[in-house]
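Participant: Right after this note come the structures.
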Structure P
Amino acid sequence: MKIFYFTGTGNSLSVAKKIGGQLYSIAQVIKKGDTYFEDDSIGIVFPCHGVQVPAMVAEFLKKVELKSQYFFAIMTYGKFSGTALQELVSAMPKARNFNFHYVNEILMIDNYLLRADINKELEFEFKKSIDKNIALIINDIRCRKINSAPQKGFFTKILSSIKKFFFLVDGKNDINFRVDKSCINCGVCQKVCPKGNILAKGKVSYFHNCDFCMACVHSCKLSAIHVKGEKNSKRYRNKLVALQEIIDSNNQNKTFSHSEKIEKQKAV
């Protein structure tokens, strides 16, 4: 079994690790340019971004060719998942030559700082029954259960449309980030960015190629990066995932990244 995952704070990676199999970072697959994968079972695990499939996940699904007898998709979300899974499933026959046999979603810690107070999220984590729900999903996958995306009602569809309007990702979302004086230029923010959009050289610079995953904000050890409208400076990483795992999953700067290219162009 192969599982492709995208992660910013570790939630989706923690789920992928529990399901098991061979794990592949979607960010790294895109960077390396691999396009063909085959296995008896193939799954993707990803977070919900503003009631939408993350841009990098959508890009991955358009580029790769997957061959398997069983496809599944698991989406993690914080408070409201909307119609993201339904839209993913309906788009797949048009985008690629396969359909998902099993799709599901799992409620986890909400890390969207414009909405979530991480302190409160952690305080009431037990109410979300995360481990129990993951176990149910794992059993479904092992039994190769077949199901469709959870059906959502009319008002959910309307609310999803409204939320998507306000969660517009155009690459320039990083203008909402501010780095304060506590920054020590450790470079972690640069390493965890899945788009290679950050350069920590003398100061932290953003280059407007942002998918607004906020991995940089949550991974800063000193909470030196802030997002406009955040509830407070409390940050989050899934307790089952180490910072190095997120770095290894998302680091685009081992090769010629977007931000480094801009720096080189400036020097010419």
Structure Q
Amino acid sequence: MRQGALTPAAWRARFRTGEVRQTAALCPGMAQANMAFIPADHADAFEDFLRANPAACPLLARGLPGDPALPVLGDFDLRRDLPLYRLFADGRPGALVCDIVAQWRSDLVAFAIGCSLSFEADLVAAGVGLRCHGPGVSCSAFDTGIPNHAAGPFGGNLVVSMRAVPEDQVPLVIRVTETHPQAHGAPVHVGDPAAIGVDLSRPIDGLGLTDIRPGEAPVFWACGVTMERAIAAARLPFAITHAPGHMLITDRPARSLP
């Protein structure tokens, strides 16, 4: 991290007080994670889904039922340490809340899934021009027409994140990100969005930069929001995820992930 920058623990403390902000560009070099909280009755099938779709859902850690901690990734209270959560009922996304203390249940199992925000610091350090990396800006995410590998009731289609990259830097971007398999690894597609069923005018939740300027190419990575589509397909009566763009900032350097 840059000298003088806030630590992951300091950011999590701010989130506990109710501060809400996207986590893109926070704590460069530290691993960020998508989070899902799944009832124990469905947890094994959900893990099977994650392992069947490792590009979109690289599993970093699984918790114990009712335990809001993941010590392998840091010192957390997962009920309060994310900036924003999304509640699901019968597979449908519902309210966004700043903590899930009131919704916590003794059967909830926490899953931490790798996030592409973890590799952005390496791209910037390599000299890649990323317009989506900085305070208040982030990459965008899109639904595709590519089906996931189903496991039990979990299925749905792949979600991808997109970054506009200078065309002459695409080979560099591939080289850098393929060394981060626990943060989705190399891109799944470069170029024409329609080839994978993406409509750039329809970013998920309206978040992130979507314009492609002359001399740039759209580059797409498998995205952890894929798990939301799996939860929707399974029509789980109850589940919780992070809100897109509002990740868990862990205490682990991105390069330390297995």
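Participant: Output the label of whichever structure in P, Q has the greatest value of distance in nm of label points 7 Å out along Cα→Cβ at positions 142 and 206.
Facilitator: Once distance in nm of label points 7 Å out along Cα→Cβ at positions 142 and 206 is tallied for P, Q, the winner is P.
Participant: Same structure again: When helix-only ellipticity at 222 nm (-39500 (n - 2.57) for each DSSP H run of 4 or more, over all residues; to 500) is computed for each of P, Q, which one produces -5000? Mind showing how you got there, number by number?
Facilitator: Details: P: -10000; Q: -5000.
Attributed to the structure labelled Q.
Participant: When FRET efficiency 1/(1 + (r/R0)^6) of positions 150 and 222 (r between Cβ atoms, R0 = 25 Å, to 0.05) is computed for each of P, Q, which one produces 0.95?
Facilitator: On the way: P: 0.05; Q: 0.95.
Comparing all candidates, it corresponds to Q.
Participant: Tell me which structure, out of P, Q, gives 0.94 once Cα Rg over 2.2 N^0.38 Å is calculated.
Facilitator: Details: P: 0.99; Q: 0.94.
Label of the source structure: Q.
Participant: OK, next. Between P, Q, which one scores greatest on Cα Rg over 2.2 N^0.38 Å, for residues 78-117 alone? Before the final figure, lay out the partial values.
Facilitator: Working: P: 1.50; Q: 1.24.
When Cα Rg over 2.2 N^0.38 Å, for residues 78-117 alone is computed for each of P, Q, structure P gives the biggest number.
Participant: Kindly point out which one of P, Q the value 21 was derived from, the read-out being relative contact order in percent (Cα under 8 Å, 6 or more apart).
Facilitator: Details: P: 21; Q: 32.
Clearly, the read-out refers to P.
Laboratory data are not the source of any read-out in this text; all were calculated from the coordinates shown. This one's a predicted model, so the numbers in the text were calculated from it and none came from an experiment. Cβ atoms are built from the backbone, for glycine too; each structure is taken alone.
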